[in-house]
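J.: Pasting the structures in now, so scroll down.
Here, each number is a calculation from the coordinates, and none is a lab measurement. Bear in mind the structure is a predicted one, so any value in this text is a computation, not a measurement. Cβ atoms are built from the backbone, for glycine too; each structure is taken alone.
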Structure P
Amino acid sequence: MERNGGQENPWDERAQAYRDSAPHASGPDLDLLVAWAGPGEGRTALDVGSGGGHLARRLREAGFAVTTVDPSAGMWPDVICRAEELPFSAASFDVVASRLASHHFADAELALSEMARVTRELVLLEDLLFVDERVEEAETLRDASHVRAYSLDRWHELFAAAGLEVEAAEVIDREVSFSAWLARCDCEGERAEKARKLVSHRLDGDSYTSTVFLLEGKKAR
């Protein structure tokens, strides 16, 4: 599929940092998403908010024919679009997946309903889990494009509203470098210091505990 042209996006200049990011390139969370997707031979997958392309890479290695979408041209997606406006017909893909992107979606409920619309079988979602308002404030200080992290209960409600039956759920604590976490979004100076204070209860030296959830949703028949 041809890559479409698009307007400049603040994420374009961060793209290489996310392609190079170790926490995004591997981990038990990524392994679990790929395991949930199942065998890829003869099946198609859509990666929504594909970012640095790590989930798409692993799905391709599993045998899937993968299409990537992202609003940032710098992330090199196959199609430049928002998650809330997927330009595909209903039931276009066997699996639709999104990893560590939905906290940036302007309307997470609409984005999830779009993912449910274009899948035939599964929606796989990983994102930040809501911890507390201090973490939310720190996330926004670090990156103004952060919209909101939600509780697992809220995501279960959204899956049900989108016609998806939750088949499996997992919560994982990921230990990441706090300084690298700040650097990926060019957060420095007073903003960085304030963010550090806000998440001091999640820090051990430079090790930052970032909690994510994973949900496997099956399309209701």
Structure Q
Amino acid sequence: MSDITTSSASSPVLPLVHKVVRPFFSVIICTYNRASLLPRALDSLLDQSERDWEAVIVDDGSTDSTWQVIQRYAEAHSQIRSVYHSNRGIPRSRNAGVLAAAGLFVTFLDSDDAYRWDHLSARKQMFLEFPTVEFLHGGVEIIGEPYVPDKNEPSRQIHLKDCVIGGTFVIRKDTVLRLGGFDAVDYADDALLYERAMRAGISIARTDHPSYKYYRDTPDSICNTQSVSPRS
């Protein structure tokens, strides 16, 4: 059936209205000098069984060939958009991605991590079953060292099972905006957003379905550099 309606001479001619369909997910991928690792993350996104998504890749001022990798994927896949800005850190890059996102929910994929094929489909099913939930997290496979610095005492190591992991966050976009986005801190911006959501009474749920692949073997990841010395 055609979406175009014809009119007779006696009826007014109305302008065509194009309905804008929001994707269910906006996947925000912040990256800095990850030309060698970014394809693993992007290929895992393209392999998702759930197709109702867009990707917003934020290049945080890379000085290697990361931008060229991004453009190659963006040219080949219309679901992928890109943003480039000078180096501002992960929290500000995440906020830039949220502002650029068109989806109902924003979620994240660190550029040195990956999704299992069913990551987005499993999360979507959870939201459909529990429509009052605004914020979902959890469900991670840890690859490598499971201990990270405590955000309150960086010299102390804690197990990731006792942490919230920002890459697993799936949040309604309007909820993130209402919370004010991520704090511009050097470490644990995800934990601070989670704590703020808790205080605000946001409906939060946790899943144990381990479909987010969290690689802890990247030497210059924030957790690894934080464990050496606090960033200034």
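J.: For which of the structures P, Q does the calculation of semi-axes √(5λ) of the Cα gyration tensor in Å, for residues 164-203 alone return 29, 12, 10?
T.: The structure behind it is P.
J.: I've got another one for you. For which of the structures P, Q does the calculation of relative contact order in percent (Cα under 8 Å, 6 or more apart) return 22?
T.: Working through the options, I get structure Q.
J.: Where does the value 18.0 come from, among P, Q, when mean count of other Cβ atoms within 10 Å over residues 36-43 is the thing being computed?
T.: Matching structure: Q.
J.: Ok, one more. Of the structures labelled P, Q, one was used to calculate percent of Cα pairs over 16 Å apart, for residues 84-155 alone, giving 51. Name it.
T.: P
J.: So distance in nm of label points 7 Å out along Cα→Cβ at positions 60 and 76, computed for just one structure, reads 0.8; which one of P, Q is that?
T.: Of the structures listed, the value fits P.
J.: Which one of P, Q has Cα extents along the principal axes in Å, as calculated from the coordinates, equal to 49, 37, 29?
T.: P
J.: Also, quick follow-up: Taking distance in nm of label points 7 Å out along Cα→Cβ at positions 52 and 180 as the quantity of interest, name the structure among P, Q where it is greatest.
T.: Q
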